[in-house]
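A short reminder: the numbers here are calculations on the coordinates, not readings from a lab. Everything numeric in this text was worked out from a predicted model, so none of it was measured. Cβ atoms are built from the backbone, for glycine too; each structure is taken alone.
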Structure 1
Amino acid sequence: MAKFDPYHHLKLILKPDGTLQRSVIAQVSANPNPTQGELVASKDVTIDTQKNIWVRIYCPTKLPANDRCVARLPLVMYFHSGGFIDHSVSDIVYHERCNLLSKNIPAIVVSLEYRLAPEHRLPAQYEDAMDAILWVQKQASSQSGEQWLREYADFSRCYLMGRANGANIAYNASLRAVDIDLKPLRICGAILNQPMFSGKHRTKSELKYACDELMPLPVWDLMWELALPKGADRDHRFCNPMKDNFAKQSKIGKIGKCLVIGYGMDAMVDRQQEFVTMLVSCGARVEAHFDDIGFHNIDIVDSKRGAYNLHLVREFVN
């Protein structure tokens, strides 16, 4: 029997210099000038040329109005998945997901193109998230700020949202934001869809779904190996938030409300439920939705699950 190769499973090649050769997948350009009938416009804006990080901003073309004035929309900062090591905001699956968020909530969505590991290991992704948050804050207070944000976003209703490792980024950025005066920007909470956490000790769900066809345990192990700081194990606080005693004592109760979504056939579900328990015990306001039936990323391939998750997000934000 051939040995399982997580690089081959992810269609990645580790080059001799320690960087990754990633597969080219279908990508979509931004659409700043939508034609009649298109419901969401999008544009790309560079926020740091040295780090080469940028955002794709989404804005509904049909904006709600109150008393004949355009209503301010909630602001959702989105962090895509890919295990810290792969994918882009312009990948078709993430572009379409943000289109749906913008249209259905409705909201202004700011999707971050952060740096990838192993070329840039954690906490680089958290730093990029904070750079994006501070950039959004600057748009709110600058007369020359980004037009879509200044004219349509409600800076007092900002949410950090992510899937898998993107949810990990959203959570850790929420903790970092507690220490900063972001006025007039106000982060109201975090939306954590199937958050990516682990630890040195194998949980029952990790062992039960170790041979999952889509996301077997060696794939998760490889992602952590490439993403964590060199020399760190999986009980590092970036990977296992339950080991972060400082955050438990001083920060978690201040991060606002949290929506956590998980599925019973996800190898990480035990860790996610432990995470919810920790949040509640530390004073966070948590709305948790765990479905016994469903695997990791089921809401991408199952339109009904995807629509239900959108409903949860819409209710949480509004």
Structure 2
Amino acid sequence: MSLRNTTHASPSVVCLTGIPGMEGNHIWVSIPFFSMYAVSVLGNTMILFLIRTDRSLHEPMYAFLSMLALTDLGLSFSTMPTILGIFWFDAREISLHACFAQLFCIHLLSVVESSVLLAMAFDRMVAIRSPLRYASILTLPRIGRMGLAFVLRGMVLIVPLPLLLRRHHYCKANLLFHSYCLHQEVMKLACSDITANVIYGMFVIVASVAADAVLIVFSYGMILKTVLGIASRAERLRALNTCVSHLCAVLLFYMPMIGLSVIHRFGKNSPLLVRVLMGYVYLMVPPLMNPVVYSVKTKQIRARIIQSFSKGRRPA
């Protein structure tokens, strides 16, 4: 790419990439991206508003759902300035310090979202295995402390990433292959030894996302064991139906993340377009689809949305 030859001017600045081959159509490309952001922000804001204003939704399941919506909003706002900046204003340059701040927010929120999904799996396991103790185990103050623990866990794991990156001197062609900054990409721009970054990056993945995924699988193993012990087929289906929304959220989060990690680690010869598109899927699809899934599959949320629109249509 010709941009590689022009990115040596300022080592304190890195250049981001839009969609390869679509540079002349950025205005048109921005329409679906802006639409996805608008739906994501409106959808997650609506979920938060409904849970906040409807006292019947002040339950553990919806408390975790509000955490998920807040995290998705954070992810959307973390990437929106650089992605839309490229498509609207061709603003490809970002300072190293701003890049470090962005990757810190993205990775922190990814760890928090993984923690929330694990807590939601635990919520479903308690609701199905110990329904009589559900309200006493998952009280709202306890859930609030869990949310704080998720953020502290993310901070402890992610704070070293920008600190490790700041130690390096950057003298290579400072072009990133995404419209935002990720640790696994930025570290490759350094001229010095990045072994510590590679090792710690792998540790963060194992200690957060991988560990959470294993525990989620374990939780669903316990859920299946309990459900299969229920005599009534209708009761089994009803119990499993309460897990569908969460399973969709888990797949929407983990599948793109795994795909992007595999491409970064082992797909060095994969087409650039594939890497770029997978990056957009990883950060834009979960915040977009989570409110849609929960609005469609969760009876109480769906009923409140229908009720809200019905009130809006009534004549004065």
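Taking FRET efficiency 1/(1 + (r/R0)^6) of positions 49 and 65 (r between Cβ atoms, R0 = 41 Å, to 0.05) as the measure, the highest value among 1, 2 is held by 2.
Suppose you compute Cα extents along the principal axes in Å, for residues 161-256 alone for every structure in 1, 2: which one lands on 47, 25, 23?
Working: 1: 47, 25, 23; 2: 66, 25, 15.
It was calculated from structure 1.
If log10 I(q)/I(0) by the Debye sum over Cα atoms at q = 0.07, 0.09, 0.12, 0.13 Å⁻¹ comes out at -0.32, -0.52, -0.87, -0.99 when worked out from the coordinates, which of 1, 2 was used? Only structure 2 yields this read-out.
Of the structures 1, 2, report the one carrying the highest value of mean count of other Cβ atoms within 10 Å over residues 153-160. List each step's numbers first, then the result.
Details: 1: 22.2; 2: 16.4.
Result for mean count of other Cβ atoms within 10 Å over residues 153-160 over 1, 2: largest is 1.
Given that helix-only ellipticity at 222 nm (-39500 (n - 2.57) for each DSSP H run of 4 or more, over all residues; to 500), derived from a single structure, equals -10000, which label among 1, 2 identifies that structure? Derived from 1, not from the others.
Largest in relative contact order in percent (Cα under 8 Å, 6 or more apart) among the labelled structures 1, 2 is structure 2.
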